[in-house]
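Any read-out appearing in this document is the output of simple, stated calculations on the displayed coordinates, not a laboratory observation. Note that the coordinates shown come from a computational prediction; the quantities given were computed from them, not determined experimentally. Cβ atoms are built from the backbone, for glycine too; each structure is taken alone.
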Structure P
Amino acid sequence: MPPGAFGWPLVGETYQLLFKNIENFIQERAEKHSSEIFKTNLFGEPTVVMFGPAANKFLSINESKLVKVWYMKSQCKLFNLPDQNQNQTQVGVASPPVKVLGLLKHEGIIRYMGNNNNIESIIQKHFITHWEGKTELKVYPLVKSFSISLAFQFFLGTDETHYVDKFATKFENLFSGIYSVPMDFPGSTYHRAIKGASEIRKEIQYMIKDKIEGLSKGKVMDGLLAHIVDAEKSGKYVPKIEISNTIMGLMNASYISIATTLAFMIKHIGLSPHIYQRIISEHADIKRSSKESGTSQLDWDSIQKLKYTWAVALESMRLYSPAPGAFREAKTDFTYEGFTIPKGWKVPSN
């Protein structure tokens, strides 16, 4: 087994992780054990921490084969997910994935990009407002604001500022509570997360009602939410609580992962002038080609031509997980770097 210690009974080293910077937590133990893998106990679960680009690649290529996604009990409560340790169906609990999410498929995204130019307008508006003419920027807060605006347009079909501002703080509270000490009392981070999740569900359910009324009047409604609601015409009924849970989970996961990837991409581009120049050149070529063909707006074909830009994104995700703190569970005993990781142990991404 990997070197390391399980810490205190029940809580393990959870408090050391939560009250320290995660990088410091890992670095201290890496230096102590002279290894890029160590065992610990987090959130009451035996855990092995594997870090570095090689570990990220190993976990990615063995997804579903050696490891599977695992959610902490605190996450299950926040997102109304079924207890993974129970086989019985729980009443009123979401059972993802929802089977009518056709818009998330390859063909659905192509169709959405072809029929909608709001994505491009959000990009232009954001850069003109927050980036253009600035000599110094705080990148991560800006890319979070940008990515949540995209998430609102894609999932909810709106980019209205009052909606985005209203939800943004609630999502911040929700995300902060996912990896907090799961103690639910007024003023605690976890309590704010539970409250935020409840308020987000209510808001989405109000929007579901609005989409239903709009579609019944023949209005064209954008976003994944409208797509799911409209699917009921074909008899594919999905309970409103399940729709709100699914949309909330997708939005929370997507906007943080997009923001993380963009932030690290920008960091590497800023440190590497040759990468910056190649990306600028690629975008200029695509823009020129689009003008020549009479296509001025951002579309799927243009995105597909961003080969080098996508390669930089993939390298950023290889070096830094776009979903830091997400957990996997070993489906079977497996070996990494000469150490055996037992079945059932949890493996956080980093």
Structure Q
Amino acid sequence: MVTSASAETRRSTYVVHIDKSLMPKDVRIAMLDTTHTTEFLHLNPLTELWPASDYGTDVIIGAIDCGVWPESTSLKDDGMTKIPSRYFNKGVVASNPDVAIKIMNSTRDTEGHGTHTSSTVAGNYVKGASFFGYATGTARGVAPRARVAMYKVSWGFDGTYASDVIAGMDQAVADGVDIISISMGFNRVPLYAEPIAIASFGAMENGVLVSSSAGNDGPGFRTLHNGVPWGLTVAAGSIDRSFGGTLTLGNGLAIPGWTMFPARALVDDLPLIYNKTISACSSPGLLATAPYGIIICDDNSGSPFSAQVYAVTSSKVAAAIFVSEFLFYTLYYPGVVISPKDALALISYVERHA
């Protein structure tokens, strides 16, 4: 439980007691929570944090996730120092003759999430990386010379269990990792019962920092994961680029937008479909009533952008134009996103040619 021990007028002092016995006995399920980012964070290869930390050389990061693909280019050991003997079973036994080497299940990634998150943290340099030709460059993790120790706690069948998460984090601390990285969280669980908060407190007591994700939702009420003062909670934010796409109308007007459709697309000679009902794009069933053509999905409809993308993906429309400020989402069909400001010219064009 968490108790406030004392409070003064100008500042509060808190003493925190966490008792694992108070955790509800029911099984709780965790939700899994993602290369220009390093430049956006102003990590400079010549000055400050990167060279000062030697790019994380030989720091051991305990990744708590669903496993890893060791064949991933991001996880190759090119340019790394040799692995010290203490990392191998013989070294472990030599330093602690009483240790029992257990037979473990495979930590091979079954979902892709663990490979993604561990390479974000400590991925090696990968030249020529791109997303189907978008943003070609060199990808790397934030600590590209660090080492990853993967603790597989998510098995992909029916969720990730609290008991597995706590066991994985406790084992990482016992193994002597330098830092724990965990990109998952439990929805709407009180702090005194939150498994990652409890395990993070134990890690902190043993000198291991836990870096955890704030979740994939927000910014609404009760959407935060892992918001504890004894760990590092990392939230998503904006970034200073987008992937351009152009919408050209029949009168020659070119409207700038963005797209992450992984191919070149030329869709013309099809009607633009816009009305207040269908353009909500709220469900595949609604779009099934639309004629074949290019659907315009309006951001004022109240439907979340992600729901609109899903609805169009599940429909048979030829292409889509989304009116939104939301900048990043993979499109599996020809489509472009334009701003509400630029959409005024589009709607005016459609109404004149209706």
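Here Kirkwood radius over Cα pairs in Å, for residues 155-282 alone was calculated and came to 17.0; which of the structures P, Q was it taken from?
Attributed to the structure labelled P.
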Among P, Q, which structure scores highest (criterion: distance in nm of label points 7 Å out along Cα→Cβ at positions 179 and 203): P
Going by distance in nm of label points 7 Å out along Cα→Cβ at positions 75 and 123, which of structures P, Q comes out largest? P
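One of P, Q was used to compute helix-only ellipticity at 222 nm (-39500 (n - 2.57) for each DSSP H run of 4 or more, over all residues; to 500), and the answer was -17500. Which one was it? Don't skip to the end; give the middle numbers.
On the way: P: -17500; Q: -6000.
Label of the originating structure: P.
Please state which of the structures P, Q yields 1.0 when distance in nm of label points 7 Å out along Cα→Cβ at positions 299 and 323 is computed from it.
On the way: P: 3.3; Q: 1.0.
Among P, Q, the structure yielding 1.0 for distance in nm of label points 7 Å out along Cα→Cβ at positions 299 and 323 is Q.
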Which of the displayed structures (P, Q) returns the greatest value of mean count of other Cβ atoms within 10 Å over residues 163-170 on calculation? Q
By the measure mean projected area of the Cα convex hull in nm², tell me the structure among P, Q with the highest figure. Q
